[in-house]
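Student: Some structures to go through are shown next.
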Structure I
Amino acid sequence: MSIADARALPVNEMVTDASEGYLTADGRRIGGVIMEMRNITLRFGGVVAIKDISFDIREGEIRAIIGPNGAGKSSMLNVISGFYHPQEGEVWFRGQRRPRMRPYQVARQGIARTFQNIALFEGMSVLDNIMTGRLNHMKSSILTQALWWGPAAAEESANRAQVEKIIDFLEIQHIRKTPVARLPYGLKKRVELARALAAEPRILLLDEPMAGMNVEEKEDMSRFILDVNDEFGTTTVLIEHDMGVVMDLSDRVVVMDYGKKIGDGTPDEVRGNQAVIDAYLGVAHD
């Protein structure tokens, strides 16, 4: 099945409600706002990476961030995940202003991510890499974990069972004991997705999950992203350069250019936005 066939109806045909979310044409209920970026400005010395950008993310949707290279997309993802702290503006999560947090504190709130450049433990097996995604769910002390005694043993068994479910879900049973260093690029990307899912995130951040993939690998990854959203209801924020993928997967798209927001809406609305066409899509004027 092609990416375009993954959903039966155009995603832009939706009934909207500002407070309660919206209903997509294929019958998916998108909830209320789970996160808001309010007037975010981020500077690195004299360079403005993000300038006064606001947008929201609704529970259960696939929200894409697109734009040319250097537009500030990854910087925005780093603000969401706590790697960067904006000089101006606020991040609101589940109705509350989020204070300045380190990345591990943001992860404990239920926000997990993958990286543009694969960040796995190359010498460890697939299974052990995915197990690291369960760290925030492990309550036993380091000593009891090392001794694998009593509650620690039961806890590890429960976490391992959860990881095995993810391995089955992403169809990587055949490589579960393989060192990551031996895997081809496309499978490494899938393992990184598995590790993020092991954290059971409320919001999943995907930074160019299909970069460097061939067509078949992109179709597989697209299917898994849709399956994660359908099966678990996971809210997903996606950065991706492949416009075919973005327009087929996303419920809403925010467009950045030189650190500014130049478009925000459904895929069809973005496709018809002349500012977006001029800056990024490259479609001729009518």
Structure II
Amino acid sequence: MRSGSNLERVLESGRFAVTAEIGPPRSASSEAVRRKARLLKGSADAFNLTDNQTAIVRLSSMASSVACLQEGVEPVMQMTCRDRNRIAMQADLLGACSLGIRNVLCISGDHQTFGNQKEAKNVWDIDPIQQLMVFRQMRDLGQTWGGDGLEERPQVLLGAAANPFADPFELRVVRLAKKVNAGADFIQTQAIFDLDRFERFMGMVRERGLDRRTHIIAGVIPLRSANAARYMKAKVAGMRVPDEIVDRMSRATDPKKEGARICVETIDRLRAMEGVHGVHIMAIGWEEIVPEIVRECGLDHRP
């Protein structure tokens, strides 16, 4: 055990892991996070706290993670490269671990042009692969990237993101390998709707033996409407939504129920896929559906 996190225990035990997502509010109050944490407690092994998602100012991922800890649920603190240089990242990692946060997800972050402060200056001093290298050195060697010794090493499980659907497709697994080599203990993927393409991606993952070196947690999004499916298909970069999914949502008399059904079917297929060690449910603005989906999949009563 490197981190002492519950998520690490589940993954290392071979059990199929469940993670979910909690979006911090645009507020100085953590009550919305606490309310969601109480609602979702027991539905997942850990919960991602997003870091200024869509480049819009929100309650910080670290503060939101602490609120989750106080409510008895385990956080995965997201940390973007967009907003911090390497000094701030290392300080935030030490601060997070001092507060009891044991999982950190290293990500680029949405470009500021997605948000409402487009004139903001991006940092991107280092990318997520380098971020993983820095954090692994702090954890495993007890040194900052500058070589200073640490009185106490951060105990943390390191995660990264992967998009199996962006082009060029053949390079997706190459980038994944770089993150694994840099120190990613687990990988959470972009939301999966095109299962056939994801199967091909996982074939390349297994060929390289990456599924034996890291834990692949496959992302899913429960759809609430046909318009949401169309938007993701047409507007979200790196997202592949087959026409079949759009058609099913368009024909549905109860789109929310159909979206949840599609999500359950997707999870069932992912569970049968060699090399997939868990599922990450991103119910954006619809967190109350997560317990139902987990229950329908027979994945409730998390340890």
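Student: Any idea which of I, II comes out highest on relative contact order in percent (Cα under 8 Å, 6 or more apart)?
Tutor: Working: I: 25; II: 19.
Greatest value across I, II: structure I.
Student: Of the structures I, II, report the one carrying the highest value of distance in nm of label points 7 Å out along Cα→Cβ at positions 211 and 243.
Tutor: Values: I: 2.0; II: 3.0.
When distance in nm of label points 7 Å out along Cα→Cβ at positions 211 and 243 is computed for each of I, II, structure II gives the biggest number.
Student: Figure out for me which of the structures I, II the number 1.09 belongs to, where Cα Rg over 2.2 N^0.38 Å, for residues 187-234 alone was derived from the coordinates.
Tutor: I
Student: Figure out for me which of the structures I, II the number 16.6 belongs to, where mean projected area of the Cα convex hull in nm² was derived from the coordinates. Can you show the working numbers first?
Tutor: Values: I: 16.6; II: 15.0.
Structure of origin is I.
Student: Could you tell me which structure in I, II was used to calculate helix-only ellipticity at 222 nm (-39500 (n - 2.57) for each DSSP H run of 4 or more, over all residues; to 500) as -11500?
Tutor: II
Just so you know, all these numbers are worked out from the coordinates, no wet-lab data involved. Every value quoted in this text rests on a predicted model; they were computed, and no experiment measured them. Cβ atoms are built from the backbone, for glycine too; each structure is taken alone.
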